[in-house]
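Derivation of every value follows stated rules applied to the coordinates shown; laboratory data play no part. Owing to the predicted nature of the structure, the values given are computational and were not obtained by experimental measurement. Cβ atoms are built from the backbone, for glycine too; each structure is taken alone.
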Structure I
Amino acid sequence: MSLDLSAINAQYGRDPQQLVAWALGLGKRAICTTNFRPYEAVILHMVTRVQPDLPIVWMDNGYNTEATYRYADEVTRQLGLNLSIYLPKRSRAHREAIDGPLPGLDDPRHAAFTEEVKLEPFARALRETAPEVWFTALRATDTAVRAQMDPVSINPDGLIKVAPLLHWTSRELYAYLKEHQLPDNLDYYDPTKGEDHRECGLHLSH
């Protein structure tokens, strides 16, 4: 099936719920990745309202805040998520015993750290779930790279990447949380990014 991305993005790109319905209506194997960062309950609610058993994939890097782990459990319970957790092949304790503490962004070992705790688990998740459609909650305001993306794109491997919330503002996300009585996470940290508006690599390689 060939998709007219220009037409699809023009028609659905500013309407997240219609875009979710369109993408799941393709009848293809789909997953939604999550990192349980702030506002993440929005996309999880949107996709599971259309397909309650949609596989949700979390690459837990082992460095999340306590609040993030509690939030993950709360959202999973409230929405009845079909959640699969992908962990690095080494535990945090094992990695730190051998390689020491978290490397800084300017440390040449940081790229290998990102590969180990995020990119390899994601590649493993893709192999095991074999999706044809990938939902992600990335937003245009996150990074310069994401600002250039379209809500629907096709990766070189043919995977259809769908970012329903790409053009939503924080105000719109907050209003959606309130309307649907969804929890939020106010204490999030990604060790592969280290700072806001920096890419973690997931959306550069995929």
Structure II
Amino acid sequence: MTDSSERDPYELFSEWMKEAEQSEPNDPNAMALATADAGGIPSVRMVLLKGIDPRGFVFYTNSESRKGEQMLANRNAALCFHWKTLRRQVRVEGAVEVVTDAEADAYFESRARESRIGAWASQQSRPLEGRWELEKRVAQFTAKYAIGTVPRPPHWTGFRVLPSRIEFWRDRPFRLHDRLVYRRAAEATDATSPVWTTERLYP
């Protein structure tokens, strides 16, 4: 990363993602999502990045799930991408916003029909008596939406992490790793054209 400090962090991230898409055997867009509840108790799980734009990093989920409820209660989150084959990692920290209905509708429509049915059938994060109960709900919603399009459930939407900090980490011999941090300047009020400062960290 000798010449990375002058580059836009989204450009650098997109370049790394393209390389990961060529090298990772499964889900190069997988990322750890860390959230916390209203009391500050943290929780982390793996989700899939579904979009990146000048505002931030986008993923979709059931807003009534544990992570959905936590993000609505505590509008801050962190992401971590780890590409083992490339020996690289990207960490993102920032505020969280709900995507627009138009964005959520467009992405939901792009999903496989079975996945759209599943979004209705799964009461995500709630107790499940047995696998049969889930299969029964899948059958019920398959019958309900047998004809025509499957609408987006009102509780299914997307979230965007608006980064205030992005760290690029690359493995180096003898644990003398490269760490480059981008921080969004506090005076940058235009979310689509943020001003970034950079800083290198000891490994």
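Overview of results
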| read-out | value |
| --- | --- |
| log10 I(q)/I(0) by the Debye sum over Cα atoms at q = 0.12, 0.15, 0.18 Å⁻¹ derived as -0.61, -0.97, -1.42 - corresponding label from I, II | I |
| Answer label among I, II for the case where mean count of other Cβ atoms within 10 Å over residues 63-70, calculated from the coordinates, equals 15.5 | I |
| For -8500 (helix-only ellipticity at 222 nm (-39500 (n - 2.57) for each DSSP H run of 4 or more, over all residues; to 500), calculated) the corresponding structure among I, II | II |
| Among I, II, structure where mean projected area of the Cα convex hull in nm², for residues 15-118 alone as derived comes to 7.4 | II |
| Label whose coordinates, when relative contact order in percent (Cα under 8 Å, 6 or more apart) is calculated, return 30 (choices I, II) | I |
